[in-house]
Structure P
C-alpha cells in the first residue's frame, strides 16, 4: 500500500529524506519534531505531501511526531547558540592541549542532556582532559565521536566536481563501499583528481551505473581479446559498453569497429578479480 510522504531535511544540514507524513497537515518550510533511532530531533519540510508521490516505506528511520511549537522554535535557536559556543570552546581546548584531532561539528541532543562532538583523527587520541574541561564548562554529558573522512564530508557538505551539492550530504542515506573495479569497468580515467570526491575517497557516484556495466561486460569481449571479424583476425583495443561496439586492430594493421554479434572471440585475457585488493579503504 502506498504511503503519503513528505520530503524533509535536518536543520543546518543538506541531507533530505522521504518520510511518512503521519497524517499531519504540513506546508513547505514548517519545522517538525521527528523521532530517529538516536532519539528526538527536528527537521524542516522541503516538500509537503501534495507535492510528493506516495511511495512504499517499510520501517522508516525517521518518524514525524508533530509540528514544532513556539517553545520548540525557541529551544532550537538556543540549542544552535550552545552548539556554536561549544564548537569554539572545544577548538581552543584542542589547540591548548595540543591534541591531534580535527573537530567537525557539535550536536546538542533534543532533550539537552548531552553534547556530541564529531571529530576526525589519524590515530587514537587521549581526550580525557578535554572531556573533563568540556563537562565542567557546559554542565552536561559529553560524547566524543570519531568519524571517517566520508562522514565528515557528509556533515560539512559542499560541491562535487559535477557542480552539484555532494550526494552524501543530500540524498544518500547509507555510504556504501566504493571500489576501483567500478571505475575500471566504466573505462574512466584512473587519475585520483578525476575519480575522487571532496573527502579524498572514491566518488560515491561510481556505484550508480556499476551494475549496468557489470551486465554489459558479460556480452562484450574485453580489451586485449583476440577475435575473428569479417575482415580477419585481430585484437580488441577499445570497448564502448553503452554503444555496444568494440574496436579491433586487425593483423593487417587496419582498424575496424564491430558489434559483439559480428565477431567471434578466439581468446580472452584473464579477468581481474572482482573482489581483489582494489577496494577503497574505509576509515573506521
Structure Q
C-alpha cells in the first residue's frame, strides 16, 4: 500500500505535533478536533512550532508555507474517510478510544490503517473495537514530536506483517526512527523508564538523598541529560501516576506500583512544571 493522506484525531500537544511532522514531510494531512475552539488552538500551536523552526534556521519559510498548505483542520470525523492512515491522539481513556475506533472503522476506507498513539494502554483492546484488527497497530510518538526521533511501532498478534513493515517505512519517511514492539503495557520505553522513575521517588521517601542530590547523582554518575525527579516534573506527576497505575494493573508487580509520595503530590496538585510546582518550585520562573 501507499500512504498519501494521513488523518490525526486530536489536536492537543501530541496530535498537533504528529500532524505537523506529517504535513512537513510532504503528506496531505487532516487533523480533527471535537470543536472549533480546540481546533483553532491546535492549528495555532502548529503554526507557532513551524515559525520557531524557521527562526532557528531548521526550516525554510517556503517549506513552512508548503507544510501549512498540506494541512487541513476539521471537526467532522467523516472528513477522514479517504485517509490511508488515521492516528488517534485523544485522552488516555480506553473506553473513549474504543468508541472512537468503532466509529472510525465505519468511516475510513477499508484499506486504511488505524493506529493509536497511546503510551500505556494495550493496542489489542482497541483493535477489538474494529473489524480491521489486521490493519491496526500502535504508533507511540514522543513529546515534543517535532524534535524526538523515536516512534514505538506496536504490533498485536493480529497485525498484518506487511502493514507493520510498511508503516515502519512511513515512520522513516517522517524523519523518525521506528522500533518494533510487542503489545504489552508500556511497550519498551515506559516498561523500563517508569520503574526507574518510581524507584527515584521511593529513594527520596527513604532518605537516600535530597531531590537535588538524587538528580545530580544520576546526571553525573550515569550521563543522563536530566535527573529522574526533574524528568518527572517535566513529564507531569499526574501523567506518570496514571501510567504507573495502568502498568501495575497489567503486571501486578511492585516495581510498577505508584509510591505513596507520588499519590500525595498528585492529590495536592503538585504536578510539576504544568502546575508550577512538583519536586521543584517553578512559580518564580
Structure R
C-alpha cells in the first residue's frame, strides 16, 4: 500500500491508489487535484504576509489517474492584492483550474463582537472514526458510493458529529493520515483545500435511490489557515427541482470557524445496470 497521495517525479505528480475516486478506479477524487492546485499556488507566493483569502477550483472534467503537471501564472501582482491562476494538466490537457485571491495581512485591533466565535462544533477528541460511508448512507439504503472501491474517500479519517445521511445536512471532522506528496509535510492550505471537496459528500442530497447530486466546483474562503490535523465541515445542501443546487460548509479547526466552502451542484441520475 502506498504511503502518500502523490509521488513527485520531476515536474509531474504521480497519483497513488490513495488518490482514487469512488466513481472509477482510473479516476481521482476531487480532493487530491484541489490540494495539488493549492500546493502549486502556495509555492508560487514568496511573501509570508499574503494570505489565501479565496481559492476557486473548477473541475472541468474527470481527472485521470496518471502523472499530472501544474502550471501557475500571476494575473495581478499588487502590494495588497495578488491574483494567481493554476492549471492542472494531464497529457497536456487542462482538467482543472484554480484561481486564488491573496490579500496582505496586517495587525488591527477589533471589538469582540466582530471576531469569529469560539469553537461551537463538538471537537474531534473522543469521537469514534466512522469513515465517510458512516456519514453518507442511511441504514438499509444502497450505498451512495461503492464501498469496495478504495481511494481518497477511504484514506481520510472521518469523525461524524451530527446529521442525517442523505438529508443534505451533516457535520464531521476529517484528517488526512498520510503525506499528501511523499517526503513533504502537509501545509495548512493544502490540508484544507484537499478536504474541502468533502462538503458535498457530507451534505449529500439524495432524494431517491436513482438521483443524487455532484459538485462541479469548489470555492474556499479563508479568514485564517487551520491549525492542527483535523478539519471540520459543518455542511448544509439545498437543491431545486430543475436539477441544480448548492452546498455550503462552515470550515472549522479545533479553535473555531476559519472560513467557508461553497460548491455548485448538478443532478446525477443513477441508471440500473
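Read-outs: derived from the displayed coordinates by stated rules, not from any lab. This is a predicted model, so every value here is computed, not measured. Cβ atoms are built from the backbone, for glycine too; each structure is taken alone.
Given structures P, Q, R, which gives the highest value for Kirkwood radius over Cα pairs in Å?
By Kirkwood radius over Cα pairs in Å, the leading structure of P, Q, R is P.
For distance in nm of label points 7 Å out along Cα→Cβ at positions 33 and 65, find whichever of P, Q, R sits highest and give me its label.
Looking at the calculated values, the largest one is Q.
Match the computed value -14500 of helix-only ellipticity at 222 nm (-39500 (n - 2.57) for each DSSP H run of 4 or more, over all residues; to 500) to one of the structures P, Q, R, and report its label.
Q
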